[in-house]
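Given below, in the form of structure tokens, are the structures.
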Structure 1
Amino acid sequence: MASARTSKYSHQIRRLHDGCEWDLIIATVDDMRAEGVALDTYTQWATILAYENLGRYKNILEIFDALKRKGFAPEELAYSAAISACGERGQWENAADLYTRMKRDNISGTPEAHITAIAAYEKGRMWKELIGVAEDIRNNTLVVSDTNTNNIVMSSALLRHFYKQALDVFKVMVSLGHSRDVRTYSIALEACQIGGIKNRAIEVFNMMGQEGIPRSAATYISVVRTFMKTEQFAEALEWLDSVEREVKDIPADVYVYAIALCGKYGQWNKAMGLRYELERVTAATVPQYRRVENDYNGARP
């Protein structure tokens with residue numbers, strides 16, 4: 001009997017939805033709730049859409065509370081539609097609240113819902129929740145294929161110095177074949193730098209080359225700084241030498257940084273060698289490079 005009544009109301013809701021009669025949809029749903037008639041998936045979704053079009057976002061949260069009081073469980077489509085609706089209108093607090101409820105109800109949610117919720121967490125600076133998202137991705141309980149959204153999760157983890165979680169998200173992106181951009185790799189390298197994980201940094205650097213991702217001066221310097229995290233100056237220069245043999249167009253700023261390091265550690269011969277290599281690459285001598293030569297001439301016996 002209840003199923004028949006639900007079906008009857010559902011057909012009515014469909015007709016009202018086709019006519020964009022949002023107020024009447026809300027009125028019909030109120031009747032269903034008063035009579036204790038279960039709201040099917042379509043009706044839940046249409047109700048949220050009606051509230052969205054009427055700008056009544058507070059009611060979106062209320063409908064979920066009312067459903068639970070009546071013993072009806074909101075379904076995945078309803079949650080996802082509600083979260084997306086709040087996100088589209090900039091109702092980030094409501095979107096985050098709904099997402100928390102959805103997870104508490106053990107509902108997986110659509111990719112759009114996860115993307116919106118993650119954006120809501122970021123805008124609300126809800127770092128603890130974002131770290132939780134990173135943990136979900138690592139544990140394979142959440143799959144997000146959107147590149148920008150994964151970048152948000154990784155960078156948010158780094159803001160709290162959770163470099164391991166950031167690298168975990170990167171690892172999952174690689175294993176699942178999700179697309180990655182320059183920002184993805186930059187965040188991964190920064191995570192390696194914070195953790196002083198030089199082998200991982202080299203691996204990420206090499207992956208960029210293999211996938212044709214542009215490697216800027218900051219990319220090279222980030223790897224070198226990973227070495228320097230544990231004062232491995234000689235190893236850093238050895239790595240640069242090995243890269244120099246393989247890569248033709250190393251950005252000039254990489255040489256400038258390496259020369260400065262050599263000066264800091266008193267490696268004047270190496271500094272001059274890098275200076276000459278820099279001149280060969282850039283065919284230019286500027287004051288900051290000339291200063292290295294002057295320091296060398298003043299320091300040698």
Structure 2
Amino acid sequence: MIFKWLFHDELNKGEKLIMILYELGMASMRQLSVITGWKESTIRGVISRVKDRANQDERRVWNLEEDPVEQLKDRATRKAKREQWIRNEETRYPLDPTAYALGREGMKQAYRIMNQPIPSIREEDYSQSAHTLGLNEILTRLIQAGTDRQKIVWLSTRGAAFALYRLVRLQDPEVDPRELIRPDARLILEGLRFWIEYDNDTEGAEQLEQKFREYIDTLKPLNQIWVDPQGNKQKPLDQSPVVWVCKNEKRTRELQMIWNNVTRLWFQGKWTPEMHFFTAGTEMDFLLGSSKTSSRMKA
């Protein structure tokens with residue numbers, strides 16, 4: 001949904017940036033520039049104007065005789081209010097030392113733009129910055145490879161989880177979304193669909209085995225012919241491959257080995273989803289190659 005907001009006719013740049021950060025969770029200045037196509041100087045100006053909303057009702061008149069300590073406290077308070085719109089903090093991602101994320105007021109404004117009730121706000125956790133920015137980098141590489149933004153549909157974790165839930169709900173209206181796997185992202189490119197996972201080398205073999213099994217359990221019904229409530233047979237709802245992007249070659253080999261063990265030990269001769277494992281950067285040949293093949297077939 002990111003590019004829906006970027007190309008929205010009725011939103012100003014500040015509102016567009018708020019919605020892009022809402023969708024991405026957090027993003028570095030470099031990533032924002034690539035994703036939006038805006039110059040970094042433009043983005044800085046937009047961020048400043050959004051933060052100015054924190055003090056738009058205040059017209060501070062400085063008293064030169066005022067206690068300097070009180071002045072410092074006042075400046076700190078004003079800065080804290082600005083950070084409630086858009087925060088900028090240090091990351092754990094090697095390519096970007098800092099990244100931007102919405103503060104509480106920025107999150108509230110995002111819900112207002114979507115005309116949704118404002119829920120309990122939970123700000124983005126910067127301890128997960130390496131994972132979030134690594135995931136965003138996949139989208140960044142797609143654009144840098146020359147992919148038309150208008151042809152990309154990218155749903156980050158929140159949107160991907162809801163997209164999966166909507167598919168499963170068609171077959172099982174009573175499904176609990178908490179029981180489903182939560183993909184990191186959903187990519188639709190030239191009509192082809194992919195579930196995306198970014199692995200930051202933080203989960204052990206047991207966690208990965210469980211995650212693989214959850215993917216199998218969740219995706220298997222979607223890959224099969226099914227019968228709707230009226231008794232009519234329907235085509236499979238989704239046959240998307242799962243694309244895993246890993247931070248280094250060693251981790252890529254490790255995930256491939258764990259997946260092979262899972263399928264050999266528990267799913268020999270049984271259905272499993274199509275899984276692909278890549279080291280960060282090498283996934284582009286697969287994603288873009290698949291889309292080009294699809295375009296040729298349509299032609």
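FYI, it's all coordinate maths here, none of it is from the lab. Keep in mind the model is a prediction, meaning the values are calculated, not measured. Cβ atoms are built from the backbone, for glycine too; each structure is taken alone.
A few comments on the model shown:
- With helix-only ellipticity at 222 nm (-39500 (n - 2.57) for each DSSP H run of 4 or more, over all residues; to 500) derived as -24500, matching label from 1, 2: 1
- When mean count of other Cβ atoms within 10 Å over residues 131-138 is computed across structures 1, 2, the figure 23.9 traces back to 2.
- Ranked by relative contact order in percent (Cα under 8 Å, 6 or more apart), structures 1, 2 are led by 2, which has the greatest value.
- With Rg and Dmax of the Cα atoms in Å derived as 28.2, 101, matching label from 1, 2: 1
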